Structure 1
Amino acid sequence: MFGMTGIEAGLLVLFVLPLLLLVIVLVQQRSLRARLHRLETARPIGSGDHAALRADIGQALRHVAVVRYDAFGDMGGRLSFSAAIIDDEGDGLVLSSIHARGESRTYAKGVVAGAADTTLTPEEQQALAAARTGKRNA
């Protein structure tokens, strides 16, 4: 093999091949460390993106409370309800459904900064207060 004896060729393979493998492993290790460093230092979102996400979440209608009640004395089962659905600023709406024997009526009232655009019933006020505070009996 290129003017080498079998023993010389065997020694070459015995020393050069492991050395070559060691170099390959070290190069791969360095490459992986560089990738790991980039991943560890990379932020999933920038600070501007984080602020925009917080603003979007704040505008989500995520505070909800429902108050069930009997609108009329001759009916039971608490079939009538008022539901307040608002965002972090108190903007949203209050939905009320009044159930009677022969009919059912549904009303929607807008809410801006925690105040309704029309007069709220006591049940609607209770639902709105519960949605703003997160407490059942607000």
Structure 2
Amino acid sequence: MGYMINSYREPSFRSIEAKFGLTRPEILTLIFLYHRDGISASEICDFSGHLKNNISRAVTALEKKALIKRESHPKDQRRLVLLITKEGRKMHNLFMPGLKKREAAMMACLSKDEQATLENLLRKLCANSASWRDIEHI
């Protein structure tokens, strides 16, 4: 499963890196914030499994590029949340069509029912990730 995911993801991320100057953690952070604006960097780490130092560097770089901004949480001033800027949304909208096109090409060999089944199974795996994500790796 990992090999299949990498065969989709890696060429796409390399292309985005070359065309837009974004690293993989920066791409991931923009995608997360586009869909869940106002979350913390540690929430991105928790969900994605990326190391904190990689996401921290991505946040700093994206902030310097004016693609995101940090603000204090409205209910807890000690906590910082990340917000995607208008420029960040524009950047997301520049690279996402290519990702969606590649995904559509990959999924084209599946019927609509098979695509729905796969999506449901992947959602179930993600929803259950707390039970397996911390298992020691080889």
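Read-outs: derived from the displayed coordinates by stated rules, not from any lab. Note that this is a predicted model, so its numbers are computed, not measured. Cβ atoms are built from the backbone, for glycine too; each structure is taken alone.
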> Here FRET efficiency 1/(1 + (r/R0)^6) of positions 35 and 115 (r between Cβ atoms, R0 = 35 Å, to 0.05) was calculated and came to 0.95; which of the structures 1, 2 was it taken from?
Replying inline: 2
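For which of 1, 2 does helix-only ellipticity at 222 nm (-39500 (n - 2.57) for each DSSP H run of 4 or more, over all residues; to 500), calculated from the coordinates, equal -21500?
Values: 1: -15000; 2: -21500.
The structure behind it is 2.
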>> Quick check on the output: 16.4, 49 is Rg and Dmax of the Cα atoms in Å, derived from one of 1, 2. Which one produced it?
In response: 2
> Which of 1, 2 yields 21 for relative contact order in percent (Cα under 8 Å, 6 or more apart), as computed?
Replying inline: 2
> If you work out distance in nm of label points 7 Å out along Cα→Cβ at positions 67 and 123 for 1, 2, which one comes out largest?
Replying inline: 2
> Where is distance in nm of label points 7 Å out along Cα→Cβ at positions 11 and 27 largest, in which of 1, 2?
Replying inline: 1
> A value of 0.45 was computed for FRET efficiency 1/(1 + (r/R0)^6) of positions 3 and 75 (r between Cβ atoms, R0 = 41 Å, to 0.05); which of 1, 2 is the source structure?
Replying inline: 2
